[in-house]
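Dropping the structures in below, format is structure tokens.
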Structure 1
Amino acid sequence: MTRTEAGQVAVVAFAQSRHERATDGSSEVEMLLPVLRDVLDRTGLSTGQIDFTCSGSSDYLAGRPFSFTMALDGVGAWPPIAESHVETDGAWALYEAWVKLLTGEAETALVYSYGKSSAGDLPEVLTRQLDPYYLAPLWPDSVSLAALQTRALLDTGATSERELAGIAARSRAAAADNPYAQLRGGSVDADAPPADAYVAQPLRRHDLPPVSDGAAAVVLAAGRTARRLTARPAWIRGMDHRIEAHSPGARDLTRSPSTRLAAEHAGLFDPGAPPVDVAELHAPFTAQEVVLRNALRLGEETAVNPSGGPLAANPVMAAGLIRIGEAAARITRGEARRAVAHATSGPCLQQNLVAVLESDGSAEDGSAEDGLTEGGEGA
């Protein structure tokens, strides 16, 4: 999609649950319903005024087939609605809805995702993402695969255990101001630990994301509708997703060429584009932030995961959508002019989606630019 086409669609509302280690007393629908009500209340829209609804979740987490149909009880599917579902993170559901709006088939879209990671042994559940013939039968869990990626980075000198501890400490500190985060504040020891402090060498507990139950929802709108629904839309200037080789052994785990390619096609590196103020990166493990920073060419001037990121709350199937929502929220509040959001799925950053979001003007004055003025879209 070109920059002008992409600028016609914006995030106009974002809501999320307060993420917890386990929500044993509530179902997926009960966890999701308050979030859906919240995001619609922020726009003043009712379910009947939404042209398209798209969701992301996983039957493997729920332990039953077609579990997403039960979540529709929280949306309200009668009278009949135009609805779709993706069996992955909600960021990809947002991509589908974004394309729907760009084609002119809808003016508004509701995107939501959710996951109750506490229902089973999450690292083992995620082995179902692996190649079913050669790799999955070996049951390499997600933590062990991330440890292999971290070891590759340490061996090449791309990072150090002290730097990784610093990433964890910064994320926890940032999450202290996020009322929705699961892990807020707390100290991280950057000194060399004893051998028994490793979960899976070289990963320590702070290098891992928490197991989280949670949900998130976003409302998208096109052109004039976006301006009517919010005073400061977060325009999606571009979005793209790419994939690495399925087998982790067939790629260089210290790099993420798919993220770099997705960023290029999303317009992140466009000549003359303003600098990136905020980056919300879906890096569940500390070492993956190092890989993503390099792939996205982020410098010290960019605030990375000011929400705390997945190291503070990681509801599987919703964490990527939350990255887009958090980046958009910074723009809507006037705290950023340009932001990049990233979502991933699969082992060791296998699949990657990149979205570039911008305001109409600077973070300070909200002035219009790029041909996007009040009451009209860009040419």
Structure 2
Amino acid sequence: MTTANLLDFDLAGLAAFCERLGEKRFRAVQLFRWIHQKGASRFDDMTDLARSLREKLPAVCEIRPLKVMAQQASTDGTIKWLFDVGDGNAVEAVFIPEDDRGTLCVSSQAGCAVGCRFCSTGHQGFSRNLSTGEIVAQLWFAEHFLRKHLKTSERVISNVVMMGMGEPLQNYSALVPALRVMLDDHGYGLSRRRVTVSTSGVVPMMDRLAQDVPVALAVSLHAPNDALRDNLVPLNRKYPLAELMAACGRYLPAAPRDFITFEYCMLDGVNDQPEHAQQLLALIRGHSPYYSGPAVPCKINLIPFNPFPDSGLRCSARPTVLAFAETLNAAGIVTTVRKTRGDDIDAACGQLAGDVLDRTNAAQRMAQRRTTDTRPVHVVRRNG
């Protein structure tokens, strides 16, 4: 008989599981705290559980961690783990320490089916969705590994960003319970402001997230017009900018912050020109041919592109990035340039690739797209 993985349950799910075993709800709370607050993996260690329950649990359930295949530490303190998720697949998670926070970047899928041109995960293709337990296990391992490493009983991870491998909103049924575990005071007790879901624009699921568990939202924008975004983010062909921007506006009333974060990967000669900055301003304000509606309160995060083989793209020059940011800031749009972290261990934005048994033939599809896609990208090559 297959045993249940307790990492798959949010507190409500664990309470229902305990009820099926003939146990009361408070036993679920005890179990939940032992697992997530104390990092316990053995029922014998859960000393305040009734002995009868401790003896009952191993036959019907387990706490199933992910196997760590590799760990790499960057010179800047960033740590990347490669987790085995079975069947030839491995996913990556990254811890980014800063003076005022500790951020864990978590994966939601083995690979990604969206296929953004600037993302190495997309170039690897897609194998499968992760389970709730596989998503939570990344946080469970990292939090308690770091506590032991730093010799502290205090919480180390203060922020979680669903920005690792995969499109989180295409794995919605597993994502929502995982978010609830992160937010639960009996679990990791994270603030909704400190848990961020990043999406390339799965509009229907953005609307559902606003109703089910409205955490902070980051939208991978990367282009200010549909023709360019169609090329860089293929999902735009299904949910174009007009639909995406309207969905952002609908999300805000439920959001823990009064703005949406737009992520914009700076690509040399592709989307980094002064006219692109002006088009982006028009889009945000609702004065664009691609979106005419209420302005969307936002912050913009400019991300230096991290090159990888076969992308056919280059990172914008630093002066170009700063000039782009200055145009937006001068217009009253709070704009930051993301500091690159962990690039010496391929842990920076867009570099996570893991090891995926691709079921989507991504390499062949992308090679074909590069040779047959005639939509204009207007790449401008520069010397130097």
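Every number in this text was worked out from the coordinates using simple rules, so none of it is lab data. In this text the structure is predicted, and so the values were computed from the model without any measurement. Cβ atoms are built from the backbone, for glycine too; each structure is taken alone.
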Task: At a computed 25 (relative contact order in percent (Cα under 8 Å, 6 or more apart)), which of 1, 2 - done: 1
Task: Rg and Dmax of the Cα atoms in Å, for residues 12-91 alone derived as 16.5, 51 - corresponding label from 1, 2 - done: 2
Task: Top of 1, 2 by distance in nm of label points 7 Å out along Cα→Cβ at positions 180 and 252, largest first - done: 1
TODO: Figure out for me which of the structures 1, 2 the number 32, 24, 19 belongs to, where semi-axes √(5λ) of the Cα gyration tensor in Å was derived from the coordinates.
DONE: 1
Open item on the list: Say we calculate mean count of other Cβ atoms within 10 Å over residues 132-139 for every structure; which of 1, 2 gives the highest result?
Closed with: 2
Open item on the list: Quick check on the output: 2.2 is distance in nm of label points 7 Å out along Cα→Cβ at positions 20 and 284, derived from one of 1, 2. Which one produced it?
Closed with: 1
Task: Among 1, 2, which structure scores highest (criterion: mean count of other Cβ atoms within 10 Å over residues 268-275) - done: 2
TODO: Determine which structure produced the value 3.3 for distance in nm of label points 7 Å out along Cα→Cβ at positions 108 and 340, calculated from the coordinates; the candidates are 1, 2.
DONE: 1
Open item on the list: As an exercise: distance in nm of label points 7 Å out along Cα→Cβ at positions 100 and 260, calculated from one structure in 1, 2, equals 2.6. Which structure is it?
Closed with: 2
